[in-house]
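Multiple structures follow.
Derivation of every value follows stated rules applied to the coordinates shown; laboratory data play no part. Here the structure is a predicted model, which means the values were calculated and not measured. Cβ atoms are built from the backbone, for glycine too; each structure is taken alone.
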Structure I
Amino acid sequence: MKVEEKLKKETKKESIKIEILDFVRMILICFVFVFLCVKFVFRPVTVDGNSMYPTLVDQEFGFSNVFSTFVSDIKRFEVVVVYNEETDKLWVKRVIGLPGETVQYKSNKLYINGEIVEETFFDQEYVNSKTNNGNELFTSDYGPITLKEDEYFLCGDNRQISKDSRSPSVGPFKKNAIVSKYVIVLYPFDEMGIVSNGSK
């Protein structure tokens, strides 16, 4: 009888050990899965500040697509998440100039290689409210500047307050600084939507 009880206790201990090991293994698998998703698929993003207002609002939360930067080219007017060395933070900005292009802003107009390019993503009602119906500058005059072959010119949609590639301390961004594209807003719930190359 004592032998049977001892065997039962040992069996129970082994069973508990196996359950603990299975639990630890499951936690490790989940951790690796989440790490790989964040590294190569979707990155959580919290909007910090109003540099992209009204397209994106301070403290909106969502995800950005990391995988898309590996499988598709970065296009003009796409919204991207970029790493800024100066602040050691991730910024959400919009792609304005592509590698090798000459970028200039003059009298609220964007010029790419000397040709006017319309920025159709703007919330025109908001722009008018900030410029006395177009009588004042929304985007200050800048450039021209010619980008190198691995550089992108990024700006925030809220041009009057955004710190971006127009700032002397920031300048153009290297391609490897762009960590993901698009923003899928999940919170607040009434602002849910995808921001890619326009607004929500």
Structure II
Amino acid sequence: MPQFLVVREFPPGLSEADSEANFARGITGSFHYPEVRWHGTYGVSTPDRIHGFCVFEAPSPETLLAHAQYCGVPFVEIREVAEVDPRTFPTVGVEVPAEGSLFLIERRMDPALSDDELEALSFRSANCLAGFPGLGWERSYWDAERKVSRCIFRSPAPALVREHATRVRIPCNSVEDVTFVDPAAWAWLYDQFGLPRHWESSRS
């Protein structure tokens, strides 16, 4: 099923109660749109801005749009993406770190970048991780139309993320601390509404 990012932005000072209400509205909306599956949310919060994106699977952008409008949670846009799993690229001597902060890296690629060149960059990025102890590439979301990649890394510091990008010769337009909300944290609400725990079978 196609994968999408629902890009969101909220005013500074969003309360924890309002944030939880937004998650609850999004989840309960799946009662009416069971084909829409939420796979997690990445959020960046600063004193001036709260933004991020939610990862969904849906049959079509129209179905996801209907779900988003029904839930009433503010969003900026919906983008179709391809998820890139670093485990599909061979690495040598790389251990995924258990500790460290999560970082969201935005990479704006050359518009003329070909699919083969993108694969070569991904291979090089994964293969260079062995030289950066403590750095782990968790996954990326590739927007082919805009040639933009949103990468999730785990690292003890943002400087290590930038150093890796320099070594690999890959764009690193922004690096931001990010938090991740997993659907499993809301399993009780899925159970309450009789919704399937889709993450237990569709994601490893």
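Data overview
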read-out: Structures I, II, by Cα Rg over 2.2 N^0.38 Å, for residues 57-104 alone: label with the highest value; value: II
read-out: semi-axes √(5λ) of the Cα gyration tensor in Å from the coordinates reads 30, 18, 17; which among I, II; value: II
read-out: Per FRET efficiency 1/(1 + (r/R0)^6) of positions 33 and 177 (r between Cβ atoms, R0 = 35 Å, to 0.05), the highest-valued of structures I, II; value: I
read-out: Read-out mean count of other Cβ atoms within 10 Å over residues 65-72, computed value 14.2, structure in I, II; value: I
read-out: With Cα extents along the principal axes in Å, for residues 17-80 alone derived as 36, 25, 18, matching label from I, II; value: II
read-out: When mean count of other Cβ atoms within 10 Å over residues 25-32 is computed for each of I, II, the largest belongs to; value: II
read-out: Identity of the structure behind 3.5 (criterion: distance in nm of label points 7 Å out along Cα→Cβ at positions 73 and 169, calculated), options I, II; value: I
